[in-house]
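Presented below are the structures under discussion, each in the form of structure tokens.
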Structure P
Amino acid sequence: MFVSRTKRRLMTLLSVTLGFMLLITTPAIAQKKFLAFSGGPDGGTFQYFSNGISVYLSKGMDGYEVSNMASAGSVENLRRLNSRDADFGITYSGDLYLGRNGRLTNDTRQYRNVHVVSYLYGAPAHLIVLDGSGINSVADLVGKKVAVGAAGSGAAASAQRYFESMEVWDKFEPQYIGYTQGASALGDRQIDALWVFAGYPNASVIQAASANKIKLLQVYAEAEKTGKLFKDYPFYSKVVIPAGTYQGVDYDVVSIQDSALWTAGRHVPEEIVQKAAEMIYDPSGLKYLVSVKSTAKAMSIDSGLTGIVTPVHQGAQKFWTAKGKTLSAEQSR
């Protein structure tokens, strides 16, 4: 096809211009750095938090993009961060403490490269019985049937730790069933007590309370009597489930909780972690996370170091110190 000399000149000029634009923009693209945030299974609370934090940081952290990664959960996140396969993650304080000390189930490796940024939310223990059952304390569970969660679940593991510390684990019949099935079994008098280890209000506890008049036992006070639970597992902390959270439970329930923590690999630069914490704990950052998942209402400057018994990342230490928070010896190592 015939092309005029003028048109050829215009095409040449356009080609040179496009080439120059590509030349000057390519370095900018190449300079962008990527960070990986390891979350949890689709639809789970971990994944809501990891995706929300990733999106917010990507929008406001110049030169960085944070990508959310699906994960099996806490222990996989611990391993990914330790091996630098991820930069940020969400890890239960218990798994982090046990992993750091080589005490994970069937895993004696010590995961020392994972440090904490902040507390996200807590998973408290609910110990539910029927009102009028005559069960008023942990000692009253001897000889009874107690639903403790599905086999291999975090709930079942926490139940065993708790009841072993109270020296009753081998004195009742643990029933390895899930929360929903447990709530139904409690109402049908097939079991005597139900252990739920999850954020409140919990749907299965609501289910149990709507069908029957229930009681929640004071889990923390029972554990405090011996002190063994907190000595062996210092990651458990005190939490109050407010009166009125569940139908018919018109009193505060003082319980124990494990804490879901925002964690970072030790390899992540201090200034990146400090900047990330500043962004998320800005009022607009917290507001955004609450819009993603209402559980984020538990996040605040005041609660930021709750349940942390392992080292806090150096960048996060700078952030919390600037906010007037005093770190414990374990947190500042």
Structure Q
Amino acid sequence: MKKILAFRNDRFGEFLLNIPAFRAIKETYPQAELHVVVAPQVEELARVVPFIDKVVVWPPVPRPIFNEIALIRKLQAEKYDAAVVLNPLRHSHHFIFWAGIPNRYGYSCKHCFMLNHQMPEGRNRLIRHEVENNLDLVALMGARTQDKSLMLNIDEAMRAAVRSKFRLDFSKGIVAVHPWTSDAVKQWPLENFEKLIAALARNFEGRILILGRPERWHREINLSEHPYVIDLKGQTTLLEAAAILSQCRCLISGDSGPMHLACAVQTPVVALFRNDIPGKTPDRWGPWGERHVVLQRFRLEDIAVREVLESAQQFFEK
């Protein structure tokens, strides 16, 4: 194969869990170019994935028909040998079919008749980690790797830039906290996060940094009483957040994109999960890699602040 296309144009956390699959494609077909279709907000992260040769930006929602025709013509002009749709969307299946790509891989759902190589959509996908699901899918095209780690090219220049821009001093250590999730059923109570931040301020000699962006349904969290807290919510790009997280002692977070971002820059995570909803458990979406801690309950509110603090303390000292 000389040119391969992959679709993963959903949220950035899900995108990051495809990095081992991209590595598998490049290791198996080292002479091939790998082009990846991503959502607009993910573009800057995709450009620092070392296995991607070209980034194509396309949102996951339908566009006007003339835009879709323009994309099909663009894909036709590239003359891809194969395409794999990693997040099953019917529009993506349409695009690779009408672009005339000869080998089309994906899950057996959502207009999958336009694919000629399919993987069944079954319960096993809900209970296996998404990294493994993605690797299973690209294995249909013969792509395999022994290295299943996440990886972003975050260099010292990027780290220095965020230290300067946000006036961050990592000499005494910084613990990052991401208090929000995009799905209300995965939200550890915000009052617990407030208590946790206060406890961190009492027990950690360094600084506590708040990262991320609250959703519309979240209330504000109270940080006014904590002079050692650095509040950067809504102020960083995803690439800046990656550079910041790469220098933190750990991240404390619920099931969220920043949790996966920390894993991709090898920063340990204390992750808070509920485990009663099939397809939303840490078995599928938990932090990928070593050194991470997962605290899980049927009811998120049953995870105690003290338990989270004790789990994070192992990372306070390097």
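Read-outs: derived from the displayed coordinates by stated rules, not from any lab. Being a predicted model, the structure only gives us computed values, none of them experimental. Cβ atoms are built from the backbone, for glycine too; each structure is taken alone.
Using helix-only ellipticity at 222 nm (-39500 (n - 2.57) for each DSSP H run of 4 or more, over all residues; to 500) as the calculated read-out, with -12000 as its value, let me know the right label among P, Q. Numbers along the way, then the final one.
Details: P: -12000; Q: -9500.
Computing helix-only ellipticity at 222 nm (-39500 (n - 2.57) for each DSSP H run of 4 or more, over all residues; to 500) on every structure in P, Q gives -12000 only for P.
Taking Rg/Rh (Cα atoms, Kirkwood Rh) as the criterion, the top-ranked structure out of P, Q is P, with the highest value.
One of P, Q was used to calculate FRET efficiency 1/(1 + (r/R0)^6) of positions 162 and 306 (r between Cβ atoms, R0 = 30 Å, to 0.05), giving 0.95; which?
Values: P: 0.95; Q: 0.40.
Answer for the origin of the read-out: P.
Can you tell which of P, Q yields 2.2 when distance in nm of label points 7 Å out along Cα→Cβ at positions 106 and 178 is derived from it? Provide the component values of the computation, followed by the final result.
Numbers: P: 2.2; Q: 2.7.
Only one of P, Q returns 2.2 for distance in nm of label points 7 Å out along Cα→Cβ at positions 106 and 178, namely P.
When distance in nm of label points 7 Å out along Cα→Cβ at positions 58 and 170 is calculated for each of structures P, Q, structure P gives the greatest result.
A value of 21 was derived for relative contact order in percent (Cα under 8 Å, 6 or more apart); which structure in P, Q was it taken from?
Numbers: P: 21; Q: 17.
This figure was derived from P.
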